[in-house]
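Down below are the structures I want you to see.
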Structure I
Amino acid sequence: MQPLLELRNISKSFPGVQALSKAQFEVREGEVHALLGENGAGKSTMIKLISGLYRPDEGEILLQGQPVVFHNPRDAQAAGVATIYQELSLYPELTVAENIFMGHAPRNRFGMVDWGAMRQRARELLASLNIHDMDVDRKVGTMTVGNRQRVEIAKALSMNARILIMDEPTAALTEADVQQLFEIVRLLRERGVAIIYISHRLEEVFLLADRVTVLRDGQYVGTKPVKETREDELISMMVGRTIHNLFPKLPAQVGEPVLEVENVWRKPDVRGVTLTVRAGEIVGLAGLVGSGRSEFAQVVFGISPADSGTIRVNGKRVEIKSPADALKLGIAYVPEDRGTQGLIRQMNIRENVSLAVLRDIARNTFVNRKAERSLAERMIEQLSIRAYSSDQVVNKLSGGNQQKVVVSKWLASKPRLLIMDEPTRGIDVGAKAEIHRLISELAQQGMAILMISSELPEIMGMSDRILVMRGGTIVAEYSRDRATQEIIAAAMMSEAAPETIVPGNAATFESAAL
């Protein structure tokens with residue numbers, strides 16, 4: 001079968017960087033073709049070439065066997081290419097219908113926008129995706145991420161997209177939204193739409209994709225039918241080596257409690273939480289989106305101070321009213337959204353790393369640039385951050401390296417307790433293994449770590465103890481050797497909360513769940 005879209009021997013360079021070198025890719029009608037690679041492998045450059053944002057230095061792009069040149073995104077859209085980026089490009093103050101038809105709204109015979117026709121066509125497009133409960137007059141800014149993404153897909157179809165590029169589409173979705181997205185992807189495939197699917201979650205590739213292509217360091221590694229490959233093979237293709245241990249849990253001596261929380265409330269999301277994290281211990285906190293995990297972390301770090309309850313740090317009762325209070329107590333927090341909460345992405349590595357310790361490296365009101373640079377270079381070496389220097393702007397780093405900068409910022413403050421919220425979200429498998437090893441090494445050195453994650457394999461692979469949160473409180477606790485994915489999932493989703501589902505009494509619940 002002739003490819004609908006084909007890239008042959010594509011090269012693209014930027015000052016000091018060869019982003020793609022003689023790379024190739026193709027996608028057929030009615031196919032989901034996954035594009036994989038580590039951060040920095042060239043995936044983003046390739047989809048920007050297909051979308052008309054860049055033009056190749058060498059090579060050619062063919063559409064139905066004929067060479068084409070996309071001078072700009074409008075040319076690509078006219079050829080039937082639509083891209084849904086991880087950060088959605090909708091107008092929050094406009095309605096669903098207005099966003100879907102932005103730039104190509106139906107007109108009446110007087111050249112004015114035909115609002116009635118636009119609403120009707122928006123409803124029809126949504127219905128074609130089996131979406132019947134969305135109000136086309138609702139402002140997009142008031143909707144969930146999952147619904148906004150569906151609007152993006154409808155917008156792409158309104159422009160008669162034949163090739164749909166989806167860049168990390170599930171990164172910020174709930175499990176229910178992910179399942180709805182998968183249904184839409186399968187529906188579009190049945191209708192002959194070619195889908196280029198980019199994801200760091202390999203389980204999604206095996207659920208959705210027909211074929212998979214791997215890039216590494218800007219070069220084409222290979223293409224395989226999904227049915228004829230395995231996860232370990234794809235990982236080896238992506239990183240150029242075999243990752244024997246994605247969850248390198250090192251032995252650590254568990255010491256005295258560093259954090260003790262008793263019956264802490266912060267309405268409406270945190271409701272009577274009680275837990276302990278000890279020196280050298282990694283405590284995993286599992287739960288569905290909306291269970292109160294991140295909100296609890298923000299209470300401990302002082303972003304949203306507790307309404308009531310008791311918090312002890314190193315055995316001493318404390319009040320944490322602000323992040324400054326938490327920092328003085330030796331608490332650090334790596335937030336879920338590194339882009340908006342963890343970094344100032346327009347600043348360089350050196351400036352970001354020093355943010356939490358400016359008081360220590362400043363003389364009067366002036367920052368000691370020599371000390372700042374020395375700190376940043378030490379962290380770059382310690383965490384193996386891939387950058388040309390500490391002066392590199394953070395926004396130009398890969399996702400995995402950005403995450404390392406966030407971690408290094410807080411490690412610079414020499415914390416006793418490190419809270420990590422979704423520490424490996426949106427980063428490639430090689431960077432995940434590096435972050436996991438760092439977490440394990442920090443615990444081995446005596447740091448107490450509270451790790452929040454939506455990925456059960458990560459929770460199980462890295463934690464000494466696993467706590468499950470639901471409805472704003474802890475409903476179950478498991479030791480590392482007794483936890484299974486089925487038991488944890490049952491505790492996360494169970495409607496009832498039997499008296500046996502309490503910290504320290506997990507065994508009774510395990511038998512009930514099985």
Structure II
Amino acid sequence: METRRPDGLWMFTAVVAFVPIVAVVALGPDQAAPVASCDVLASLALPNGTITGAEAIEAGAFVPPMRPGRSMSAGQRRQFEALPAFCRVTATLTPSSDSEIKVEVWMPATGWNGKMHAVGNGAFTGSHRYGSARSLASGLERGYATASTDTGHEGGSASFALGHPEKVIDFGWRAVHEMTVTAKQVIAAFYGSGPEYSYWYGCSAGGRQAMMEAQRFPGDYDGIIAGAPGNDWTGRAAGSLRIANYLGAHEDAGLSAAKVELVRMAVLEACDAADGVIDKVVGDPERCDFDPAVLQCSGADNGSCLTAAQVNTVKMLYSSPENPKTGRAITGVLPGSESNWTDLGWTRSARASGLDQYRYLVYGDPEWTVDRFDFGTDIVRAEETDGGTLNALDPDLRPFFDRGGKLLAYHGWSDAQISPANATQYYHRVVEAVGDEQAVRESYRLFMAPGMGHCGGGEGPNSFDALTLIEEWVEQGRAPDRIVASRSRGGVVDRTRPLCPYPQLAVYTGSGSTDAAENFVCRLP
């Protein structure tokens with residue numbers, strides 16, 4: 001059932017139906033065994049939906065549903081073939097008359113670790129994350145009961161939103177919460193008790209979902225990992241379309257690959273060495289004092305300089321104009337992100353999802369085009385239309401902190417899909433709302449990764465085990481003071497580097513290999 005809290009949010013109390021007991025065995029959480037057979041979960045009653053399937057999957061036998069013409073990669077095939085036996089439960093949730101939220105819950109047949117691991121989505125994608133990183137499979141591999149949702153629609157477009165306001169709410173926040181409540185109920189029915197700890201892991205749109213959970217439903221998860229959080233969803237859309245609109249109207253302002261490389265090298269020359277080592281990475285983009293005007297041609301464009309129009313393009317990419325009504329900065333990309341720029345500025349995914357945002361959620365016009373975009377009026381319209389449904393911008397995380405929740409966020413400084421300045425801006429707003437940065441650090445830490453692109457990749461070290469870090473923080477009280485990240489080339493780790501809790505930076509000590517994390521310290525700039 002559902003009741004309204006004093007703060008106006010809804011609380012959901014799961015109603016667990018009787019499930020026939022097969023066996024009850026007293027085991028530790030690292031050896032937890034089911035108390036019900038998988039097939040009987042098909043009769044489990046849900047408060048806001050129905051179970052559509054419950055099947056026992058033998059070890060290595062799972063084959064994910066595939067769209068016509070698609071096939072598994074070799075890596076995905078290996079991952080699925082290595083999976084242990086598990087119980088796969090599917091459900092359709094209908095919290096509103098227009099909702100159709102698909103959910104999957106996977107539970108190990110043996111060796112459950114006593115915990116739940118839920119995973120996020122990307123962009124407007126309406127599908128489950130079956131394999132690779134941050135997926136149902138990756139959680140199951142580690143002994144978790146895992147959960148995923150399609151957010152209430154199918155496909156990768158926002159066209160589902162046209163004429164369906166309830167589906168917009170489902171995508172914005174309701175699907176994830178309903179999935180969480182349902183997953184805990186299913187887990188309790190299968191094992192005889194619910195998870196001792198629950199964790200969320202998402203990046204990009206999954207990072208936006210992470211922030212929304214912490215803000216709206218502070219009791220859902222004990223630990224939340226928010227990678228490259230797109231919590232300023234409307235700002236990201238406006239930022240990418242602002243550049244695309246300008247370049248579409250000014251052909252002479254476009255940047256060829258050679259011109260982008262010119263900018264990248266000039267940025268490195270100006271700012272690479274600031275952290276004490278020259279490594280083709282800008283360690284502190286917020287303090288990179290680079291003016292693209294130094295590249296402006298003094299005469300004719302000979303290919304080794306930028307025209308005045310191209311200089312203006314670079315300045316626009318780096319700039320963060322304000323919403324004229326609220327005064328909030330709509331963050332641009334940062335120096336050091338140039339290798340991820342495209343012919344129309346931000347990444348193609350950022351533009352595509354930004355275009356969808358305005359077509360289907362802001363104006364309700366599938367024929368709306370980028371050339372009609374006007375930043376001064378459209379950013380205001382977008383935020384007013386959203387009303388906090390997709391934007392996860394509430395900085396008051398005290399309810400989440402007060403109940404012991406831990407939030408580990410990370411973002412690549414070289415991200416050109418979701419501005420990393422969005423993450424740092426939100427951190428500062430949380431500190432302002434709470435009024436005590438040390439208190440914030442007890443529950444929320446942001447790690448900025450120099451050289452990392454969107455959710456991974458890039459010149460800088462970008463691989464680390466965030467799930468173990470959040471477990472240690474939640475379960476053992478060991479807050480991460482630094483994260484050792486690695487970079488691989490040809491399958492071999494060739495560089496490690498500490499990621500530091502913002503606003504600290506990793507600085508070279510002056511001795512030892514510059515490719516070894518132990519030779520760097522975290523300190524305030």
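Tell me which of I, II gives 83, 58, 51 when you compute Cα extents along the principal axes in Å.
The read-out was computed on structure II.
Computing relative contact order in percent (Cα under 8 Å, 6 or more apart) gives 15 for which of I, II?
Clearly, the read-out refers to I.
Match the computed value 3.8 of distance in nm of label points 7 Å out along Cα→Cβ at positions 36 and 452 to one of the structures I, II, and report its label.
Answer for the origin of the read-out: II.
Let me ask something additional. Comparing mean count of other Cβ atoms within 10 Å over residues 204-211 across I, II, which structure shows the greatest value?
Once mean count of other Cβ atoms within 10 Å over residues 204-211 is tallied for I, II, the winner is II.
Follow-up question, since we're still on this one. With FRET efficiency 1/(1 + (r/R0)^6) of positions 284 and 476 (r between Cβ atoms, R0 = 35 Å, to 0.05) coming out at 0.65, pick the structure among I, II it was computed from.
II
Here, each number is a calculation from the coordinates, and none is a lab measurement. No experiment lies behind these values; they were computed from the predicted model shown. Cβ atoms are built from the backbone, for glycine too; each structure is taken alone.
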